[in-house]
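What follows is a group of structures, each given as structure tokens.
What follows is calculated from the coordinates using simple rules that are stated; it is not laboratory data. None of these values were measured; they are calculated from a predicted model. Cβ atoms are built from the backbone, for glycine too; each structure is taken alone.
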Structure P
Amino acid sequence: MENKDLVRLKHMLDSTEAILSFTKGKRRASLDRDRLLLSAVLREFEIIGEAAGRISERTKKKLPDLPWKELVGMRNRLIHAYFDVDRDIVWKTIREYLPSFLKQLQKTIDINKS
């Protein structure tokens, strides 16, 4: 794996860990009440999507289980349609998908460390 891709995967890992840390012990309504929390979470999702979009096609093909298209799509939605962000989808993504995504990233990074 190219070193640049490994660095980007680590950025994705850091942002995923940050989101899970920020939202630990929180409820869905926290995204409505706490503007700082919402802003922080959305920013970290943007970083994940931006990094995912810069991963080489070669690496993406080696890691077909990671949701590359969806990651970039979420980033684009957050950037270009900011006022239409569906907080329910953001929360569902955090609770239902990020924990397993974190494990996938950790495993991928561990396997590819040199």
Structure Q
Amino acid sequence: MDNDSRYNQIQDELVGLFKDVPSEQMSIANHLIPRIAFMQITLEDLEDDIKTNGTFELTKTLPRKLRERPVVKTYNALIKNYTGTIKQLLDRLPTQRGDEAEDELLAFLKK
């Protein structure tokens, strides 16, 4: 599946989770959802790279040393931002719907 299809699928699923949220709450959520979809796709791609190529590499210059790959640093920074953005999205939910939607969102994230 190409990135645009993945992006649209994730975005549609997230919007569906928030279909019962009042429009004033959705205005902020609508700005967060595209960013979450982008971050999720990027994280999945980075995870594939890390699984394939590992977390460390040998430097090319002598003396050769083992160092953390730059993709790992990018992944670590992005996962923190992703987690914070998910929290912001959950905070936009009304409290009575919040627990149910949070469970749905957590189920979505575990896919």
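For the reader, a short list of remarks on this structure follows.
- Structure (P, Q) behind the derived value 2.2 of distance in nm of label points 7 Å out along Cα→Cβ at positions 54 and 78: Q
- Read-out mean count of other Cβ atoms within 10 Å over residues 30-37, computed value 12.9, structure in P, Q: P
- Comparison of P, Q - label where relative contact order in percent (Cα under 8 Å, 6 or more apart) is highest: P
- Highest-scoring label, criterion being volume of the Cα convex hull per residue in Å³, among P, Q: Q
- Ranking P, Q by FRET efficiency 1/(1 + (r/R0)^6) of positions 6 and 38 (r between Cβ atoms, R0 = 30 Å, to 0.05), the structure that comes out highest: Q
- helix-only ellipticity at 222 nm (-39500 (n - 2.57) for each DSSP H run of 4 or more, over all residues; to 500) derived as -23000 - corresponding label from P, Q: P
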